[in-house]
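Take a look at these structures.
Bear in mind that the values in this text are calculations on the coordinates, not laboratory data. In this text, all values refer to a predicted model and were calculated from it rather than measured experimentally. Cβ atoms are built from the backbone, for glycine too; each structure is taken alone.
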Structure 1
Amino acid sequence: MAMINLGISSCLAGHDVRWDGSNRFNDLIADTFSTDATLIPVCPEVECGLGVPREPMELYGSSEEPRLVTTQTRRDHTLAVREWSIVRSEELETVDLSGFIFKSGSPSCGIERVRVSRVGRKPLKRGVGLFAKVYKSRLPLVPVTDEKLLLLPERRMGFVENIFLLRRFRYIISDSELEGFHASHRLILSARSQGKTRVLDKLVMRGAAPDETEILTGYTAILLNILKLGPTRLKNKRTLQFAVKLLRHVLSGKENKELARTMEEYGEGRLSFAAVLSLLGHLVQKCSHEDLIGQFFINRHPLELKVAEDV
């Protein structure tokens with residue numbers, strides 16, 4: 001199976017690029033992604049020519065439009081880093097990135113809650129790193145996370161689900177393809193939000209409308225809102241129960257008992273989500289259930305199954 005490309009803050013990949021010449025190599029990232037992804041390191045400060053070691057920097061001013069300044073000499077690097085960020089984001093569009101893992105808290109790479117200093121007032125943790133902000137605005141269909149969020153099993157699974165779901169979505173160019181995408185992803189979307197998925201149902205049913213661009217734009221906006229919600233064990237259990245109900249009438253008594261026991265053990269926390277998916281996928285393939293056989297909620301990439309072992 002082909003490797004995917006993931007961007008990563010260089011320090012998390014073990015490169016000695018931090019202001020003091022150190023790195024923040026992350027074992028969890030290496031263990032999770034090394035066999036399925038090519039990691040493409042990016043360091044805004046070094047690639048802007050600031051060198052190592054260097055004076056540390058911070059965000060300063062308003063949380064909406066902060067400046068990037070050095071902490072002692074107060075030299076302002078905002079313009080240089082912002083211009084570099086635009087060019088670098090354009091370059092990254094050409095390498096087919098499927099996701100990006102940023103360094104948390106970084107004034108250049110933090111995706112949320114970055115410390116912003118203010119004159120005469122307490123700092124606020126409301127900023128976004130300069131590069132991360134530009135990157136997210138230019139590549140909204142490429143999911144992002146940071147190393148702290150990846151520590152949480154459900155957030156880790158959500159990031160990986162989003163990688164493959166949005167990778168498939170980015171290739172849609174017509175209403176007919178949108179209908180097929182929605183049909184095969186309905187369960188995985190419903191596991192995030194049943195209400196918002198029903199809104200998408202109605203939007204797709206308008207497929208004969210004259211303005212295909214309007215439909216795709218509306219679908220994209222709602223889809224991204226759904227994916228922000230993330231998966232949870234409770235939501236997955238509810239969706240699994242729906243799939244089991246569909247299968248019940250085509251399985252043997254023995255198979256129904258095995259599936260019921262597996263679901264019970266999952267509900268009690270004695271089995272992983274991946275274990276349930278493995279059995280469910282086997283039974284769906286065996287009986288070729290027309291409503292389930294093409295669902296990406298069940299048919300998952302090996303990396304998705306790997307992170308589902310912890311949920």
Structure 2
Amino acid sequence: MLNDSLLNKSVNQLKSKASVRKFVDRMPRKLKVTLRQAIDRTTARKPESQIIGELSAQNTLLSQLLYERSLKSERNQESKRLLNRGFKVYSQHDEDGIIEEIFKRIGSTDRFFVEFGVGDGLENCTLYCLLKGWSGVWMDGSAICVEAIEQKFRFLIDAERLKVRYTFITADTIEQHFQELDVPKEFDFLSIDIDNNDYWVWRSIERYRPRVIAIEYNASFRCANCVVPHNPTAIWDYTNYFGAGLKALEMLGKEKGYCLVGCNYTGVTAFFVREDLVATHFAEPFSAENHYEPARYFVRMPNGHPPGFGPVVRATTHD
């Protein structure tokens with residue numbers, strides 16, 4: 001059976017072409033009805049698919065209820081905490097809202113980001129920044145993902161708002177990439193999500209001082225000070241043996257002049273702000289024990305329809 005969303009998407013893409021649109025407009029209405037009914041029959045869902053879909057919807061609803069209940073807790077209602085500011089636009093979970101709130105509190109400067117481990121570009125921590133007019137660099141070690149980015153985001157690449165590099169990120173080469181890609185020494189935002197060597201790559205960044213850092217942590221380690229040994233060729237094996245515990249990242253952050261200011265709800269991403277910018281904006285103490293969030297990987301945070309991206313224009317007011 002053909003995937004209904006794929007087939008309908010393909011049909012809509014064809015209909016959006018001017019030449020095809022003219023042809024469709026001239027088609028008799030009864031023929032259009034016949035074709036539509038044929039497509040609907042082809043893509044009709046089997047009973048088992050309907051059951052799976054309904055269970056998935058129930059899981060999403062339950063997850064949302066648990067999430068909303070958690071945000072109402074006394075801890076998360078504290079004004080300086082970040083968790084109740086989270087939301088999803090293009091991030092995996094609620095990171096978009098937390099990142100936006102951090103920059104509301106400390107301000108932005110060059111509105112420049114670097115992110116590695118971006119997938120195909122449609123679900124990461126910086127696509128929402130691009131939507132808001134930022135510019136920056138994406139790096140990823142997946143050939144198929146980079147190929148998809150270069151096609152989908154060509155208009156941003158051509159406009160010199162986005163640089164894309166196909167590379168397997170290692171601690172030994174990261175600063176060389178920064179230099180070759182003309183990354184500013186003190187840019188606004190760095191996002192690290194490479195599933196295994198995140199700690200070691202951050203530790204190796206010495207000549208660059210981003211103002212805010214988002215980095216993946218291993219919530220399974222809870223607040224233990226432990227890191228999986230450095231292995232430059234390691235790839236995540238889909239177990240909970242990966243990366244670094246939050247305490248290890250907290251300690252590394254302190255050593256590099258950063259404060260741990262929060263984690264996202266699903267226990268995936270930790271947020272650090274350079275200590276000269278923290279002031280009284282965030283919840284103290286800046287420790288793993290205070291900011292740890294457990295692994296809630298089962299939680300889904302949908303944002304309406306599946307993600308898509310393209311050129312947008314800015315609305316203007318008329319006198």
Which entry (1, 2) yields the derived value 0.05 for FRET efficiency 1/(1 + (r/R0)^6) of positions 79 and 191 (r between Cβ atoms, R0 = 25 Å, to 0.05): 1
When mean count of other Cβ atoms within 10 Å over residues 31-38 is computed for each of 1, 2, the largest belongs to: 1
Test item: helix-only ellipticity at 222 nm (-39500 (n - 2.57) for each DSSP H run of 4 or more, over all residues; to 500) calculated as -15500, pick one of 1, 2: 1
Ranking 1, 2 by FRET efficiency 1/(1 + (r/R0)^6) of positions 95 and 287 (r between Cβ atoms, R0 = 30 Å, to 0.05), the structure that comes out highest: 2
At a computed 22.1, 75 (Rg and Dmax of the Cα atoms in Å), which of 1, 2: 1
Of the structures 1, 2, the one that 3.6 was derived from, the read-out being distance in nm of label points 7 Å out along Cα→Cβ at positions 151 and 247: 1
Ranking 1, 2 by FRET efficiency 1/(1 + (r/R0)^6) of positions 87 and 199 (r between Cβ atoms, R0 = 35 Å, to 0.05), the structure that comes out highest: 2
